[in-house]
Structure P
Amino acid sequence: MGQLIFTRNMDLPTDLIDFLRSKKDLEYDLTSVEPGFVGIINFENLHIGNIWIEGETSGKSYYEIPAISLTDKCEHYNPEFILLYLPNERVYGTWDSDHWHLYVFPNTSWSDIADSPADFINQQWSPKEKIGHLFDPKGKYPMINGWPF
């Protein structure tokens, strides 16, 4: 089902598709990143999900952003969206599911991430401006009153 969605509705970057179809994992020093091992999802399991960014009123509003999780394994943290792709913005990022912070990596290809994955994986725990910045959903997505669950 996920593959049909992507081939019909989205233009995923070629280097990402090739990497996911190869069923490889990222290579990096596991001790250099907060979550340790982070496994990459199989191409066949890709699907669109949603991530949330807290709105103006804490606990009472939020933004819902469509995202594709590129990770599905992690021993110490929720693996979903540790690395992700935003199909509307065509940009990679990472989502902190505990604090609802979304960092995006502008002008970054999947090849850039695969060449130096530790910096990108660590972004939500140790943000570096040269790697990415917080995503601002205002003007792109409506603020929703209430809470998603």
Structure Q
Amino acid sequence: MRRSPENGDAVSDAPASQRHTPQREAILRVIRRAHGPLTTGEIHKRARRLCPKLGIATVYRNVKLLLETDMIQPVILPDGETRYELAGLSHHHHFHCEVCHRVYDLDGCPVTVRHGMTLPGGFIVSDHELTLYGTCPRCASSEPV
């Protein structure tokens, strides 16, 4: 620990990737509690409830750092917007609500196509991703019948 020359506050000598700041903890807590991958805007909005002065630039810096340290991973859905979730999650797919635009994790895998399987035409499968679209339970319950 050393003292900041500007204001005398204690400053860690640890690299930025090893420091545990309140902002980073708030961002990680939001990602851990999410039930699906989040955009940086969604992370910012939710993390501000825990850390009211959190700026969007701080979110972008921390997301970059968390990616570099393999704590989170990007999820790129067909809509093109990059979302983020914890790294190392078990195999799963996503559901994108067309009403509220939230993305949810789906447990399990409904696809019977497996790694190494040969499809008609000679295509050999190495992996797969599936995004389902529709209406989430929350939006379905608020829609008029």
Structure R
Amino acid sequence: MKRGFTLIELAVTLLVISVAVGISAPSIARGLDALRTRAEAAGVATFLRAAREQAITHSRSYEVRVKAEEGVIELRTGDAVRSTRRMASGVHIAADPPSAPVVTFLPKGVTSGGRLRVEMPGRRGYLITLDALTGRVSTQRLEL
């Protein structure tokens, strides 16, 4: 009676495993990209909510400025930069439309309104909308 496996059986097993890994690896990478984009969109929405809270708490206007080329958003009051947030590698942010890269939060909680797009080119993205009357920040998934 023989014990163990033959070399052929081991080779076939390794072949099956390598094919399975090869097939699943791209979908895992896409899933990680989608997760990274979703996390960045949630982070930007949190940054905007914090800006509104600061405007109400300190009774002064605050601006959030989108620097799409640099992948950065800044929280400013006057000429002073209070806080910045940089996007993760490969994730882009842009004002929608691009001609409106500044969102102003006023002391009463209202905002100038606007929309920001957070996306990974060729993949899923998110649209962040700021309601001008209520200052509410909402996030909606976009299918690209």
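Data overview
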| item | result |
| --- | --- |
| Origin of the derived value -4500 (helix-only ellipticity at 222 nm (-39500 (n - 2.57) for each DSSP H run of 4 or more, over all residues; to 500); candidates P, Q, R) | P |
| Among P, Q, R, structure where semi-axes √(5λ) of the Cα gyration tensor in Å, for residues 19-98 alone as derived comes to 20, 14, 11 | Q |
| Structure responsible for 42, 38, 28, with Cα extents along the principal axes in Å calculated and labels P, Q, R on offer | P |
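Readers should treat all values here as calculations from the given coordinates under stated rules, not as data from a laboratory. As the structure is a prediction and not an experimental result, all values here were calculated from the model.
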